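Student: Structures follow.
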Structure 1
Amino acid sequence: MNIFIGTCIKLMIDYQLLHALSFVVAEGGFEKAAKKLFITQSAVSRRIHQLESTLGQPVLVRTKPPKPTALGERLLNHLQQVLQLEVALSVSSSDESILRDIPLTVKLAANADSLATWLPEALSISKTESGCNFRFEIITEDQSIGLKRMKRGEVMVCICSTAEPVNGGLVSSLGALRYQVIASPTFVKRYKVTSPSQLAELPCLVFDEHDKLQHQFLAEFNSSVPKYTHVLPSPEGFKQAMIAGLGYGLLPTLQLGTSLRSSELVNLVPGYHIDTPLYWHYWQTESPQLTALRHFALKVAAEKLEVIN
C-alpha cells in the first residue's frame with residue numbers, strides 16, 4: 001500500500017502491519033490482538049515495531065489500553081477506507097478475503113440500547129439483498145462518545161447521537177430512541193413515591209459513567225441531580241434491576257414490551273420522555289454491499305424509531 005506521510009515522503013506499508021495496529025487498538029492490548037490474529041503476542045509487537053521503524057514515528061501510546069497517536073489514527077482511518085474500496089472493487093488483501101462465499105467482516109460501533117432493541121433486526125439483511133453474507137464485530141459505546149471509534153479508524157460503521165460526520169465520512173439520520181422514566185411497583189412502595197420530585201433523593205440506575213440521561217431528566221424536571229447511582233452496564237441487567245426495585249431510570253420504550261400493561265413496571269412521569277437522535281456514520285468509500293446494509297438498516301429504523309424533530 002502506498003501512503004503519503006507529510007507532503008514529500010512516499011512509503012510502502014505492509015497491510016499486516018496496519019491490521020496489527022488496528023487489532024491492538026480495537027482489542028485494547030497486544031495479548032487480545034494476538035488471539036484475534038492467531039499469532040503470538042511477540043509477533044504483534046514486532047509488527048508494530050516494524051511499522052514505527054518504517055515511518056520513523058510512534059503509532060501507539062503504550063498506555064493501558066494502548067491508544068493511537070495522531071499518525072496512528074490517520075493510518076487506521078486510511079485502512080478502513082482502503083478496506084471499503086477493496087470490497088467495492090471485489091479484490092482482497094493478504095489478510096482479508098471478500099469472496100462471495102466468505103462472510104464480509106464489518107466492524108461496527110453502536111450504543112447498547114440500540115443493540116438491545118432495534119439494531120439486530122436492522123443487521124439481518126439477506127444475502128440476496130446485500131450480495132454477500134456479513135460477519136459483524138460490534139463494539140458497544142455510549143451514543144454520546146461512539147464516534148471516537150470512527151475517528152480512530154477502528155470501525156466501518158458507527159451508530160451514535162452525533163450528527164456531524166468525521167473527516168472522510170458521511171452520515172444518515174436513523175431516527176430517535178425514546179426513553180421514559182421507569183421503576184417497579186416494588187420501588188414505588190418501598191420508597192413511598194408519590195411525586196417525581198422525590199426522585200433526586202432515591203437510588204438511580206445508570207448504564208455507565210457516560211450515561212447522563214437520568215441526569216438530563218432531573219435537570220429538566222426540577223434542576224436537581226441524582227444523589228446516588230447504581231452502575232449496571234447491561235441493557236437486560238438494567239431492566240431486571242429495575243423490576244427488582246433496585247432503582248429507577250430511563251428505559252427505551254422499545255425495551256418495555258408488555259411490562260407497563262402487566263404492571264411489572266410503571267411510568268413515573270406520564271407524558272414525559274427524552275428522544276435521543278441516532279445517526280448511521282459511514283465512510284465516503286462505502287462499498288455496494290455496505291450501501292445495501294445501510295439502506296436496509298434505515299428502513300428498519302424508520303419502522304422502529306421516533307421521527308427526529
Structure 2
Amino acid sequence: MSKLSLRALAALFVAAVLTSPVLAQGAASLSSERDKVGYMLGQDVAHSIGPGLPDLDLATFRQAVEMVLAGNKPELAPEEARQISQTLLANIGARKAGKPPAAIDRAKAGLLAGTNIGRSLTRFRGEFDVPMFMRGLQDGADPARTPALDAAETSRVRSALSARIAAAEAAERKAQGAAASSREQEFLARNKLVKGVFTTPSGLQYMILRQGDGVRPKPGQRVKVHYVGTLLDGKKFDSSYDRGQPAEFGLDQVIKGWSEGVAMMPVGAKYRFWIPAALGYGESGAGTDIPPNATLVFDVELLGVE
C-alpha cells in the first residue's frame with residue numbers, strides 16, 4: 001500500500017468539483033461533542049482532499065476508512081497504488097488546464113485515499129463516528145454550504161480534542177514506562193547471572209563476543225562502528241549493517257550506555273551491550289521505535305578510532 005501522507009493527498013485532490021450525493025447526511029444538528037469532533041475532522045480532511053472527490057468511489061473510500069479504524073488493512077498492490085497516484089496527479093493538471101480528466105478506477109482510488117486518510121485518523125479513534133465525519137467532509141468540500149460549526153466552536157472542539165488526546169497518550173506512555181521498568185529489573189537481575197555477562201557499577205551489562213587487540217578510544221575521540229540495536233523482545237530499531245555503512249561519532253555525542261560501553265572496547269572487538277533505560281533514552285523514549293523506559297540491546301563492532 002502506498003503511504004501517501006495527508007499533505008500529499010491535499011496536493012492530489014486540489015482542483016476538482018464535488019458532485020457525488022453519496023455523502024448526504026441531512027441537516028441533523030450536532031447534538032453531542034462526539035458529533036462535533038467527527039464533523040470537525042471531516043471538515044479538516046475536506047480542506048486537504050476537498051473538491052477532488054469525484055475521482056473517488058466514496059462508498060469504497062468510507063469502507064476503507066472504517067476498515068483502518070477497525071484495525072484491518074485494506075489491500076492494494078504497490079504498483080496499482082503508484083499508477084492511481086499518477087493518474088490522480090494528471091487529472092488535477094488536466095482540470096487546471098480546462099481539459100477532461102483521464103479515466104480512473106474510482107473504487108481503487110477510493111481505497112487508496114480512504115486507507116491513507118484512515119491512518120491519519122487512528123489517533124482519534126474512539127472520539128468520533130464515521131457518518132458524522134463524512135457529513136463534515138461533504139460540507140467542507142462544498143463552498144456553497146454553510147458549515148454546521150462556526151469558526152469559534154470549531155476552534156474550541158479542536159482544542160478540547162487535542163487536550164484529551166494528549167492526556168490519554170501521556171497516561172498510556174506512563175503505564176508503558178512503568179511496565180517496561182518492571183520488565184527491565186527482572187531481566188537484568190536474571191541476565192547478570194548468565195555466564196560471560198559482566199555488569200559495571202552504572203548498571204550497564206555486556207558480553208564479549210569477539211576479542212580485539214587494538215587501541216581503546218579515549219574521551220573526546222571519534223569512533224567508527226558497525227552495530228545493530230534491538231529491544232528486549234528482539235524488535236530491531238536501528239542497524240548500520242542495513243544501511244551498508246559504518247557509523248562515525250564522538251564518544252560524547254551518544255547515550256551514556258554507548259559512551260561507557262564503547263570506551264571499554266579495543267579496536268577489532270565485538271561486544272553485546274544491555275543498556276538500562278537510565279543509560280539510554282529514559283522515560284521519554286525516542287520517536288516511535290523506542291518506547292519509554294526501554295532496555296536497549298546493541299551488538300557493536302569497533303572498527304576504528306580517530
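None of the figures in this text is laboratory data; all of them are computed from the coordinates on show. Owing to the predicted nature of the structure, the values given are computational and were not obtained by experimental measurement. Cβ atoms are built from the backbone, for glycine too; each structure is taken alone.
Student: Once distance in nm of label points 7 Å out along Cα→Cβ at positions 79 and 143 is calculated for all of 1, 2, which comes out largest?
Tutor: Structure 2 comes out on top.
Student: Separate question: To test your reading of the models, identify which of 1, 2 gives -14500 for helix-only ellipticity at 222 nm (-39500 (n - 2.57) for each DSSP H run of 4 or more, over all residues; to 500) when calculated.
Tutor: 2
Student: For structures 1, 2, which has the highest computed value of mean count of other Cβ atoms within 10 Å over residues 71-78?
Tutor: Going through 1, 2 one by one, mean count of other Cβ atoms within 10 Å over residues 71-78 peaks for structure 1.
Student: Can you tell which of 1, 2 yields 90 when volume of the Cα convex hull per residue in Å³, for residues 111-150 alone is derived from it?
Tutor: So the calculation was done on 2.
Student: Given that P(r) over Cα pairs in 20 Å bins from 0, in percent, derived from a single structure, equals 30, 49, 20, 1, which label among 1, 2 identifies that structure?
Tutor: Considering all the candidates, the number was obtained from 1.
Student: Distance in nm of label points 7 Å out along Cα→Cβ at positions 127 and 191 was computed and gave 3.6; which structure, 1, 2, did it come from?
Tutor: Structure of origin is 2.
Student: Shifting gears a bit: Relative contact order in percent (Cα under 8 Å, 6 or more apart) was computed and gave 21; which structure, 1, 2, did it come from?
Tutor: 1
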